[in-house]
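Given below, in the form of structure tokens, are the structures.
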Structure I
Amino acid sequence: MPSTTLSLSLSNHGQQLLLTGHDKTWELDALWLRERAPDESTLDPLTGQRLIEAAELPLDLSLTEARHNGDTLTLSFSDSHRSDYSLAALLTEAQPVGEHEGLSLWDASTWRQHGGELPEAEFSAALEDDDALGEMLDQLQRFGFVRVSGVPATENGMEALIHRIGPVRKTNWGGIADVKSVPNAYDLTMTQRGLEPHTDNPYRDPIPGYIWLHCLNNAASGGDNMLVDGYQAAERLRDVDPQAFECLTHVTPGFRYHDTTTRLESEGPLIELDSQGRVKRVRFSNRTERVPLLDSATLRRYYAARQAFYQLFTSDELTLHLKLAPGQMLIMDNYRLMHGRSAFQLDGEVRHMRQGYVDRDSTASRRLLLKDRRRACEEATS
């Protein structure tokens, strides 16, 4: 924000700083400002971590002076501390924390309007070039999925690209595991059945952040992938049935998985919101959900709300159908996307997928670091 459009004032006996400009006012508390003072006595210059004990700051702390020159805001506090702040950095910090930057909600018509073009990446480019990797991760953030082509058709063909981002999440199935029909399967994923749209592993804590699904061989008949934007489905429910939406954000079912070597249990609402009331995560796993014994009225409301949500995200209007070819891979946001598949017949073929999980923190870290690097390069050449 240009300094000529900005005015400063202190309010409430200096406990708040008011920044006004562009028809907007930011109210910044003195304690909030003091604990993030960017000088070397407050924050470590290398790590940015706080050096002072913020919980020991006096609760009656106030601002005694505020002035600005260009992008520099100079503040003096009642504890005799004085520090220079970057206005741009400060206002960036004043924005709500969350992962919703640049999201594009979609339904089936979105891709028809784009001529059937999906978020795409090329394996070798993303493996070798940071810009291509950054573009792949930006698309994953924006749409919740990306289809990658040119993946080596070997059992660990996708592993090299995973390692460009972070470690493979280890589970009771190992790291990168087979997804193919087997006799006496302990999980319906390992059968030829169709699978309703769902999120993976809500019985784990933490839930895996991203699913990497690599096709080595697909069935000639069936085995198509179904993708649904769970954020879109949740927002549709909020619009058409606010009471059902609220119910699914408050009632907390459990989820359970067990086999001969593993017993996993966790819980969480089907629609989880962040501190700003935005959809943060969706859960749906008919196979593993265990609804607690609540009072009858609450249970009936929950079952009706769950059905309304289910009818939305299984509708043709919200469902994208695609079929992976050998050497293709889907990366899917497991907090946002619901995915399923149609039933398939083998007819002598073997439908063979390889699947791994990567956590959200390493994925977000890689995307943001690459974004910062691109921005720094652009500023250096401008």
Structure II
Amino acid sequence: MRIMMKDSDIEKVLKFVQKPGRYTGGEWNIRKKDPGKAKIKVALAFPDIYEVGMSYLGHRILYHVLNSQPFVLAERVYAPWIDFESVLRQNDIPLYSLENKIPLHDFDIIGFSLLYELNYSNILTILDLGKVPLYSKQRDLRKPLVIAGGPAASNPEPVSDFFDLFLIGDGEKAFIEIIDRYLALKSMGQDKESILRSMTKIQGVYVPSFYSSFMPSSSRLLVEKADDDVPARIKKNIIRSFEKKNIPSCGIVPNIRPIFDRVSVEVARGCAQNCRFCQARSVYFPLRNKEPEMVVEEVMDSLDSTGYEEASLSALSVGDYPDLVRIVTLLMDEFDKKKISLSLSALRPKFLTDEVAESIIKVKKTGFTIVPEAG
């Protein structure tokens, strides 16, 4: 039996924290489903505070993709600030999801988005506050399956003891495959090891418990040795094109101002440049451009559903997007009527042409992120 936290119990402790809006939920455009009707419950955990997590486009995409499945309930969990962490511990209250206030330990799967290594300690804080055993070996199927993806998951070994599996690469389709396999095999009475072994057949899935690390005498680098029936080398999962059904055009409007308080739309994944120092170029390779009509539709739908007055076109090198001038022109014709501003991220100096700059600033002043170090 699953127990949701009572709003009255939560309200009693929120008066002791600086920003209660981080922990109340109830935002505009959330997907709040009936837990009793879902076949599986997934917690999408972000190991940083609410304002940072609500700015991450990848989290928003997964939230939309999973909740688009009628049998899946996906809810958000963020790392609490130190004041709320203290309150939770003092009152023995487990960390909970924002939508239905479900304790973290009552989910079937907990999926972490790992963006950078400095968040590693927050992973353990979230699990501990959610009353979930920290180590993978301590958890059987009565506990949540703890998985991770995102850029920092490309180097999983530093935190491999805490996760049951990692998903390397794009997650939109592979996450659904993981859920389908989990439901099917668990209903057949399979144990955790059997389920995880089956998961290794999904491209991009790395299960640390099926690999052993050693350091050969001829090298100072750790080498991974795989069990006989799992892949010796993990090939990252790649979506070759964008599908409209996986695009979140009805974003959540946060309770408090996030780091990036605007509509953010991905125009491309990957990068046309070959900067060898850039981790993101390797993580998101190969380059895939979104159709310009799809970009314009997503921007306009997102603005209509959220009420934002600023939109941003996002990519590793947005200037390399082949239809940038066309999209900017189309959008600014509409934005001029509604007094909406447009900003561009990660723009190489040579792509900031007079035509682009003049089109963008004709409504109101906005910003560009220039990347002069790229070459």
Structure III
Amino acid sequence: MFYQTHFYPLLNLNGRVDEVVLTLLGRTNQRIPILLNAVSQPQEGHLLTLCAYLPLGQRHNFETELIQARKAAEQARSAVQESEARYRALAAELEERVAERTKELSVANTNLHYLNADLKRSNENLQQFAYIASHDLQEPLRKIQSFGDILKNQYATQIGDGVDLLERMQSAASRMSILIKDLLAFSRISTQQEVSMSVPLTQVINTVLTDLELVIQETNALVEIDPLPMVQGDPSQLRQLFQNLLSNALKFRRRASDGTLENPQIRVNVYQIPASDMPPLVKPTRAASAYHRIDISDNGIGFDEKYVDRIFQVFQRLHGKNEFAGTGIGLAICAKVATNHGGAITATSQPGQGATFRVYLPV
């Protein structure tokens, strides 16, 4: 009845029918609401009607899914908009930070320029002092020693007991001359431009041993040395480093139980250690993946390790001048050479048990 009175006239009139609601009866007489869509097409002289039925429940599911999809799309768009807003805010903040950092760097560079200028002036002053120390100060001391020799040789009988005072004067002048020379060496190491070349440490130490040959023979010292590596640095400074360390090992001799001086026993060992295994208190001045550790060990008098930082400072001595000669500058020079080469130096010791000085140099 519906088809004859409603559906067919609409189909015949428009050639199609869209979303007509019908109710069908199922096999169990349940009512099934549907949407009917139809289209009429001529085919081989006949009118062909194509119908499509869609249960309303299924459409509801489709509509629900569509609504959810639209909602998800809206949420995604909102998220994108929020992200863009955050990005713009972060970009503005970053730009502001970059501007602040650029300003700070500009100020730092200006300060660094002034500091470098001050450092240059200080180095020039030190170089001027070195010139004065090597000429103007040494010359009067040489005259004191020369005149003292003349007085002692030509007027000893007339001076009498004054010869002892004269010898003390010459001894003081000699100590002052040595002190000036050591200060000059320290100032030169502190101010001279770094020379970087491949340096064979074996050759450096062999040269030092040649210089110390007489002392080694007089003390009947035993010196054992591992094969040493090549390093980048200044051969002159490295020679001073090992000259001071080996000289100290020969000088600070331990007395045996009978009071006689023991023969020095010196050992130079070399190890290569990764940066991750460096002792926490050792701070090289140049970063490297690995370091050469060169140990100079002796059987001398040793020292209390609580003074380990003090011994590397200028004019710091643990013993009186009457016990051991020296100015207290040698180990300060060693520390300066080590830092100039991107490394570090430290020591371990116990009183009466010898000492080990450890030099760290970048590989």
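Brief remarks on what is shown
- Once mean projected area of the Cα convex hull in nm² is computed for every structure in I, II, III, the highest value turns out to be that of III.
- Distance in nm of label points 7 Å out along Cα→Cβ at positions 91 and 235 - structure with the largest value, from I, II, III: III
Any read-out appearing in this document is the output of simple, stated calculations on the displayed coordinates, not a laboratory observation. None of these values were measured; they are calculated from a predicted model. Cβ atoms are built from the backbone, for glycine too; each structure is taken alone.
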